[in-house]
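The data blocks that follow each hold one structure.
Rule-based calculations on the coordinates, nothing more; no lab input. None of these values were measured; they are calculated from a predicted model. Cβ atoms are built from the backbone, for glycine too; each structure is taken alone.
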Structure P
Amino acid sequence: MSGAVLILGATTGIGRAVARELARTRRSLVVAGRDLEELQTLAADLRVRYGVGAVACRFDARASEGLGAFFRECVEAAGGRLEGVVLCFGYAGSQQRAESDWEETVAIIQTNFLSAVRLLNLAADHLKEAGAGFICGITSVAGDRGRQSNYIYGSAKAALGVYLQGLRDRLSGAGVTVTTIKPGFVDTPMTFGRPGLRGLASPQRVARVIRRAIERGRAVVYVPWFWRWIMLFLRLVPERIFRRLRL
């Protein structure tokens, strides 16, 4: 198992697809998330289907305590050395509820930013000491511009994007690459039933893009690719006009 990839949020739609995509390349895996039984089932499937090492570790991104011990457990499960870390977890939450419910606001920010930063700080120190490896963090196009429909979630993802940018700069001379993935709408439980969504990408398509981006050491990748140009246009729209779009 030495040199395994840690997938944080492995039972999400994207996380599960990333686990299978990396297993196809013969990488050993540590799959992590909240539901230990589901993780153990996934790890067993990966071992049988792809013939790779795969173990399960549990953590809860909604809580700040215990993340240090959890990361040490993952390193130990990987035989003392991680090859890389892919951060897939997230929580869209309810914008409407968060506007008046502070606990919902905290849950969104804790999950999407604070816990992510805590775990990636630990990953950065581990990989820097080894002098090699990669970090891949999934943010969102929602972080490219504040919109009234999801600005609390978007602000947490924007903060994560800036964090990854700084981390990439910090580790640029340490043999560790840092890749930021910015998905648009993806066909996962997070988007299921939401009105007005078009052009949903499959988790499998996103996972293939993530695997190629890691292998090529890319910095920032939008998926599908056309979201780069959609978000560039939206960022350039003047504020007085953007407000009228009611997005």
Structure Q
Amino acid sequence: MIFIRSLVFLLLQIVITPLYAVMAILTFPFPPITRYRLISGWALIILWLLRVLCGIRMEVRGAENIPAQPCVVLCKHQSAWETIALQKVFPPQVWVLKRELLWLPFFGWGLAMTSPVAIRRSNGREAIRQLLSQGKQRLAQGFCVVIFPEGTRIPYGQRGKYKSGGAQLAVASGAPVVPVAHNAGKLWGKNSFLKSPGLITMSIGQPIDPQGLKADEINQRVEQWIETEITQLP
């Protein structure tokens, strides 16, 4: 049954995504935040399909910790789920991602319309300069900047190396840092076709004011909170 439900979900996703991508491209004349609000409707549809077809529900803890002003969101990366769910939970946002994703047919074209910070990971110093420059620009435009500090999806129960780029952006811009933990990898694992029914919990930590802190200090606080919080999720 899980296989059949996952297959139906995948087929519908294959149908819906190109259609939404075409719509996303047509939003080009609109301001960036307006484009985002229109395009992020795709995420709401996908979350609904996950709940109806795959039985994946979600709960959010700590939503009151989301600041009123644009912030730097540092999120655990276990699954594709959080890239979708963050769009429902947080205000308008842009992601820091590898630029190769923008080359994907349809999905990447639509993604490009959301004003991401698309970096070339192989060029470390240039990537950091781009992150700081474009990240500050996006924050000034009213976007939150979402970064997965581990850089790639890490299987549930494991920990990757937390990179400090997001913390550096917070120090450079003065924007608060919001850590996010979740347990999505239990139900929808890294690169997994199968999606098991159940409840995914997303926990949002208290914002960290970067004033007077070094990037490494912020990064350590984020890592400690996220990894500790995950062990306390159901």
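When distance in nm of label points 7 Å out along Cα→Cβ at positions 17 and 209 is calculated for each of structures P, Q, structure Q comes out greatest. Ranked by relative contact order in percent (Cα under 8 Å, 6 or more apart), structures P, Q are led by Q, which has the greatest value. Can you tell which of P, Q yields 17.2 when mean count of other Cβ atoms within 10 Å over residues 105-112 is derived from it? Traced to structure Q.
Please state which of the structures P, Q yields 16.9 when mean count of other Cβ atoms within 10 Å over residues 57-64 is computed from it. Going label by label, the one that fits is P.
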